[in-house]
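Just below sit the structures, each encoded as structure tokens.
All of the numbers you see were taken from the coordinates with simple rules; none came from a lab. Treat the numbers as computed from the prediction; the structure is a model and nothing was measured. Cβ atoms are built from the backbone, for glycine too; each structure is taken alone.
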Structure 1
Amino acid sequence: MIFAKNEKNQSGFLLVEIMLALAVAVCAIAAAGLMAFAGQTMSVDSELDAQALEMAQRLIEEQRILAGDDFRRVNSTSTAEGIFSGRVNVSRHDFFVKSISAAVNWNINGRNRQTEISALIADYGNTAGNDTCDSNLTGDWKNPQIVKVIDFSDFAENASSTYAIGDIDVYKNKLYVAMEKTGTKKDSTLFVFDISNPSMPILLDKIDNNNAAMAGINAITVNKNYAYAASTGVKQFQIIGINAGPLKIIPTDKISGGGDGQSIFYKDGYIYLGLASKNNVPEFHIIDVRNLSSVVEVGHWPLDGGLRHNINDIYVKGNYAYLAHPTDADGSGGCPQEQLTVLNISNPANPYRVGGFYDYGALGNGKISYLIGDVIYFGRTSSNTSGLSDAIPEFYILDNSMPENLQNKNSVLPRPYAKEISSSANGLIVRDYLAFLLTTKQSEKPGEFQIIRIDLPENISSYANAITLPDSGEENALKTGSGAAMDCEGNYLYVASIDGAGKSYISIITAP
């Protein structure tokens, strides 16, 4: 009996041991499974992390490539690749440096993951020239706001003082305002404001470029320590020192026989000057200003005689200069029907025409152009001077991938991409997918600040309600504001206008 009892107890112990062993085995297998799953998850995460990092690095590199072509093409954007969504955020670090962050997000098994890297990209190639406008849009531009209006009546130097703005330039927290005409010979024709706080501009200095005449400065451009002016009267081109102490006129020579200075552009040590047509003298001149003790004209166009048209606007990019001018209706100036002429300036001593553009060649004059990458944004005067608007456009988006073939590239349907804006375009700035247009008074319609969307060139559309330009409120000046000039710095637009009473204003506009 004792033997039988012991045998039964041993049998019980064996069963417990087997059950324990099975439990341990199950736990071990489960643990091994969990470890295998965790390892697999870590492996998948590592692989996806690597793919996301590669995508973020590629997004940064794409921005570097865009900057090499044109710094103003570096803007915030988003993209998607499979399970990954990428976002590039761009902000201004300095006038010619942008801060870039590339973030890549994805979801795996209900878990949100992100990889983000950052970089600084500078305009080492000087592709934006002296343009300090921030191409990256911030704020709500569907609801632009005027934060300040500068009324130049407040700066009258005597009871007869009046000011008609000819041009403005904004450069590194300074606003330069040039007057094309004043009420007296002693009135200042160049005003300089500190706009470190755009809503509170402070007048720093002013000067009269020619105290023998009421005519002043028609166009101005600023680079580093100097302002370069296209002037009326005694000299068509003037240099003004702006760096230290009071403003100072630096002597230059007159272009013999030529008309008044009309337009001007600075690029890499050269001034490109446009004149009014006069005496069959060339209207386009290239001036070397790299050494101000020896300023010298190095080239002009046309080489023989004149274009016979005023040069309304000049834009220089790469080896080409783009001249906006009245329609060369009969071809006597050497560019039949053109309103925009392209010159090869790779040899400044020998500029020559390589192409051009016109649309409705007998109607409307070339007025202004703005280039980004291989696209020209072109504005014309209105073909309709009174009554209802017509169907002929004033704003164009042109393919400039082949400057020598500009007309043909933009004449085959559905091109040219264009929009009728019911007025002449006196100012034009492009920022990312928006174009900002400044128009003149047209019939009963006052001048406006317009915003249009341009990322779908075949469907150019209004983006926000237009802002009517200011007037003095006098009975004969109501709704008579007309756009004179426009520039941009950071996220602010500076809009110059003149009303029917001859009073000048600058409206400072931004997005909240």
Structure 2
Amino acid sequence: MSLTSNAYPSGVNDFFVNGSSYRFAVTAYGVNLNAGKPFKVLENPVSSQLINVTPNLPIMGTNIVNRAFDTLSINRPDRVFIPVVVDPFSILTASYKMVWKSDSTWSVVRIQNAQVDTILGYMGSKSILDNNAYIADGLLFKVDTINSLNYGVIKDPAAGSQSKIRGWNYTGGNLNLMGADTTSLKAVFANYLGPQSVSMGLSWPSGNVYRGGYNSKIDIPFLKVSALKNVKITFGTTQKAYRYRGTVINAPYQDYVDIPFKVEIDDPLDTNSTVPRQLNVAFFDGDSSGTWNPKSTGNGGMEYVYIMYSTYSPNPNTFYTTKNISFSANFKQMDITYVWTPKLVNDGPAYNNGDVLEIIPYTRLQYQQSPGTVTTATTEGTTAPTIGSTELASTRGELSSVRVVPNPYYGGHAQETSPFDRFVKFMNMPKTATVFIYSLNGNLVRQINKDDNTTSINWDLTNTDRIPVASGIYIAFIDAPGIGTKTIKLAIFTPEERIDSF
């Protein structure tokens, strides 16, 4: 729960005042909709739910690295493991790993100074909005599964993409490749449904993207979550590819030709392989040139690439040479992992030698112990806050932020509860300090010692003998060991009725 304003301000301002006390209550209703109108409503007693809070700035010399509601990055492109900072002051210097323990439970381990401890064990999937979401070390841990609509290539970042990055990454020279225009492709394919990554024209052909009814052999429950891996396309290095030519409804195999790139599985999350595995590739030769050469036209010249899951062979395989890639029945028999429908951004070379295009899929976390299955996710490191460091406070010159409120003091203020509860408040104070209050003639009126983790301290407007002080100008000298000193001038105007009370 987060409160940002005072619903019942005593003045024109509705913001919270540091060091001031506030009360709020949480109430709940139970409604019996089956009772008929008027519905029977039950409400918990407000008086039993009153909560007192006093907002304060962090104590002087504090440095918070991981702030409230920050989301920690993880070693995955998708958002299925989301640690959110809810209590910055409880953060430790550590990193965290989520590990599936069964089909429905998971644990979180803390890795700190080479020591590994389980801090949450056998937890179930919970939304970040659930009351039972799990909190440890100042972090709220949410574990979720990838939405079924998000299998395949990661969608371009937007609402519902469940990712913070695109489904591709390009390194090397100037990028001159992009996804072919969806409108142009719909004019070519009557059943074209659009790619998953529009910006680069990339799809996992599930039957619900690319072309309706064109789903590959990798569209079964087991393979769709374990076979989709990061794939890298390296330009300037050739390999053989199956070339298909014809129309969008009839494109038989032609020959096995060189293409100017190499395709490999190169996935840091692939636990079944430690070295890249080269893959078989096919392409649709839109201009019948015998080569892969995309254009800058809207449909890219129809030079479309089909990346298989099978291991590459320099010799043609009859499994592919006997297929017609435009026939949906043949398409469904093929192990097509990704379809790429590119176009050139500008006329000219499509690539520079050595350029690399990486295709990034959603990688669902699961317990299933199958080859290549990802069962863990690791966070970036967190850093424990520095609290009350005199060296840090001195370096920052934070003693200059100490204030006295109200100043001047005109006979009272809204935070006083009675005529016998007069005070001014020293704000933004360090952990340890001594406040000396003097009259203008140099007499010590009161000494106040502070040694706690609060950020404020009150002067009750009395002297050392606890007798109320007279109206006048006073000097407050603040001595903070290891930080420095500060002098503040105070103006006190006591009310007449206070004198009459003694």
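Given a computed value of 7.1 for distance in nm of label points 7 Å out along Cα→Cβ at positions 110 and 206, which structure among 1, 2 does it belong to? So the calculation was done on 1.
Once distance in nm of label points 7 Å out along Cα→Cβ at positions 438 and 454 is evaluated on every structure in 1, 2, the highest one turns out to be 2. Assign the value 25.9, calculated as Kirkwood radius over Cα pairs in Å, to the correct structure from 1, 2. Among 1, 2, the structure yielding 25.9 for Kirkwood radius over Cα pairs in Å is 1. Here FRET efficiency 1/(1 + (r/R0)^6) of positions 358 and 422 (r between Cβ atoms, R0 = 25 Å, to 0.05) has been calculated and equals 0.00, so which of 1, 2 was it run on? That value comes from structure 2. Looking across 1, 2, the calculation of relative contact order in percent (Cα under 8 Å, 6 or more apart) that yields 11 traces back to 1. Among candidates 1, 2, the computation of mean count of other Cβ atoms within 10 Å over residues 78-85 that gave 12.9 used structure 1. Sorting 1, 2 by distance in nm of label points 7 Å out along Cα→Cβ at positions 142 and 278 from high to low puts 1 first, with the largest value.
Structures 1, 2 were shown, and helix-only ellipticity at 222 nm (-39500 (n - 2.57) for each DSSP H run of 4 or more, over all residues; to 500) at -1000 was computed from 2.
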